[in-house]
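Just below sit the structures, each encoded as C-alpha cells.
Computed from the coordinates by the stated procedures, all read-outs in this text should not be read as laboratory data. These figures come from a predicted structure and were not determined experimentally. Cβ atoms are built from the backbone, for glycine too; each structure is taken alone.
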Structure P
Amino acid sequence: MGAISRGDVLVIGGGPAGLAAAIAARLKGFAVTVTDAARPPIDKACGEGILPAGVDALRRLGVPLGGGDGFSFRGIRFIGGDRSVEARFRTGCGVAVRRMRLHSLLVRRAAALGVQLRWGAAIESTSGLSSGGWIVGADGQGSRVRREALLDRAHSFSTRFGFRRHYRMEPWTDMVEVHWGAHCQIYVTPVGPDEIGVALLCRDSHLRLDTALGEFPALARRLETARLTSTERGGATTSRRLRRVVQGRTALIGDASGSVDAIAGEGLSLSFLQACALADALALGDLSAYQVEHRRLARHAAISANALLLLDRVGWLRRLVLHGLAFEPSIFSLLLAQHAPALPDPA
C-alpha cells in the first residue's frame, strides 16, 4: 500500500476498535481506509457485554443496538459461596451481543459511510505510509504499529487466561452474573432471549470450563442439560499500561493501546469511548488531546480491574467484601456507578 494522502486516516486492524475508530473519523469528514489480514465476521474469545457508556458511544457512532441484536442487561450480580449481591446501573442498560453479530453491524455501518474496507490485506510495515495523513493502530495486543512507532514501553504488564462458549437456554436473569471461586471467576452473560454466554477467567492456562464448573455446583446444574451453541474458544487477557499511545501522526486504540484484565468487563466499552475521543482529537489536528483523554479513560478502567484482581488473589478479603456488600448493597450500587466513565456530552 502506498503513502496515505494528507488528511486521510488509515486504520490498521478491522476488529471492533478499529471499525469504531474508522466510523468516528468518517463522521468527522475524513477519508478513511481500514485494512485487516482477516476477513469478516471476525470472532474472538472475549466477553460480549457492553456497559451503558459503551452503548451510548455506539449510539453516537450510528450503531444503535436493537432488540434483535442482543440482550439488554440492567446491572451486575456477584455470587460467592452463599453470598449474592447485585446492583443496577443508575443510567441506562448494558447490552450483550454475540461478537460476530457486533462485528457485522460495525462493518455494515462503516461501509454505508464510505469507509474503504480492505479485508485480507496485511500491512507488513508502517514505514513510509504517512504523508501528512494519520495512522491508527488497532491491531491488538501484539500490535506491529505499536512496536514500529516505538510506543511499546509499558508501566505494568500481567496476563491471565479466558475461555468462552455459548449455551441454548433462556436467561434466568437480566443481570450479568460473576461467580467467584477460589481459583477463577465464571461470567454468565445473556446474549439473546434464548442464549447465554459463559466465560471462565483464571491464572491457569490449562484450566477449562468443564473442570472449573466443578467449583460452582449450582451453576453446573443449571447448564447440564443445555445444548452448546459454540465451541470453547480461549485466549490471553492482558493488563498493560503504556506510557504513551501517540507518536507523531500515529495513534493507538483498543488492545493495541494497552488493556485491562477482562475481569473488569470494560474492553469493548473502552474501545468505543476511545474511538469517539480519537476522532475529536483528529478533528482538532492535535493527538495530544487524545493522549489526555485516553489516560483518563484507562485510569478509571485500571482502578476497577485492580480492585477486582485483588479480590481474585486474596480469598479472605473477597469473602469479607462480598459479605459487606450483601449487608449494605447500596455501596455496591455506588461502586457500579463509578465503574466506567462516560465521554463528555458532545458540543
Structure Q
Amino acid sequence: MTGRASGQRPVVAVLVRRGQRPPGLEPVEEAAVVRYAASLEELRDALAGADAALVWNFQSSILRDAWAHARHLRWIHVAAAGVDTVLFPELASSGVTLTNSRGVFDHAMGEYVLGLLLMFAKDSAATIGLQRRHAWQFRETEMLRGQTALVVGAGGIGRAIGRLARCVGMRVIGAARTARASDPDLGRIVGARDLGAVLPEADYVVVAVPLTPETKGLFGEAAFARMKPTARLINVGRGPIVDEDALLAALLAKRIAGAALDVFREEPLPTDHPFWDMSGVIVSPHMSGDFAGSQDALAELFCENFARWRGGDPLLNVVDKRRGYVPADAGGDGA
C-alpha cells in the first residue's frame, strides 16, 4: 500500500533518458501523479514526496546521487533484469522494496545467443567479408550438434539459452549458485565452486548471470586458462563480469578462439578499443534483450505491479537486495 490518505493519488517518479517517454503508462498516469526526470536536478525534484519510482533508464546511476530526496519512497521498479546500477548500499539497507523486469527478455536473449552460436559455427562473419570482396571461397563449417555449451546462470535467461541450445542438439551444462544433478533446461548444473572444473569441457561459454559482488571479475586470466583453445565466450550478462584486459590477452595469445560481447565495462565501447577490429570477436551495443515490442512489455509489467502495489497485493519479481536478484524460491534467477 502507498500509505497515503484514502482518495489521495500516489506520486511516482520516472527516470528516463532525455527526450524519451515510456509507452503504455496511461493506467499509472490516470491513478497517480507521475513526474518524469532525465537529469539529476529533475530527479531530485521528482523524488521529493514520491511514493514509488520507475527506473526506465536502467543504465543511469544518478538515483544514488538523488537518494537523499527519496524520503517517502516505498517501492522502486527497474525496467531491466539486472539491478546493479541501482543497488547501491543506501538502497540495499533501506526498507524500500525493489522489483525488476525478470521474464521480459528471456526468450529474446535466448534467440540472440542462438544466433551468435550459429554465426560462430557457420563462420558467418567470414562469409560476409568474402561476399564484400566478391570472393568465392568454399570451406566446411562446424556443427553445433554434439558440441557443449556451458551456460553460467540458471535464471530465466540462462534457461531460455539452454532450451534453445538443446533444440539444435548441443550438450548443455549449467553453472549456478546451487548444484543440481538433473535439470530440464540445463541438464546438469554445477555449483559456483566447480565452475573451473567444467570450463575445459565447453566449446561455448555463455555468461548470463547478474552482476553481483560474487560474479564481478568471474571470468579472468584463470578462467580463460582453463578453457579450450577452440572455445568461444559469449557475454550477455554485464560487462564487469568479464575482465576485459584478461580476455583481450587470451584472444591475442589464442588461448581461446573468439568472443561475442553484448555488454562492456564501459558503454558505449570506446571507438579505439581493440575489440572492434579483432578477428573472431563480435561486438554488439547491449541489445541482446531488446526486441520489437519490448518497451510495451516492460510498461505492461510495471502497470501490473503498480496495480498490485496500490491494492496491497504481492508484487512480482521482488529482488533479494542482499543477493542482487530475484531468488529461485521466488520463481526468479537462481543465479
Worksheet, complete the sentence: Candidates P, Q; FRET efficiency 1/(1 + (r/R0)^6) of positions 126 and 174 (r between Cβ atoms, R0 = 30 Å, to 0.05) computed = 0.10; producing structure is P
Item to complete: Using helix-only ellipticity at 222 nm (-39500 (n - 2.57) for each DSSP H run of 4 or more, over all residues; to 500) as the calculated read-out, with -10500 as its value, let me know the right label among P, Q.
Response: P
Practice prompt. Consider the structures P, Q: one of them gives 4.5 for distance in nm of label points 7 Å out along Cα→Cβ at positions 86 and 230 as calculated from the coordinates. Say which.
Written response: Q
Worksheet, complete the sentence: Calculated from one of P, Q, Rg and Dmax of the Cα atoms in Å reads 19.8, 62, and the structure in question is P
Fill in: Given 24 for relative contact order in percent (Cα under 8 Å, 6 or more apart), calculated: source structure among P, Q
P
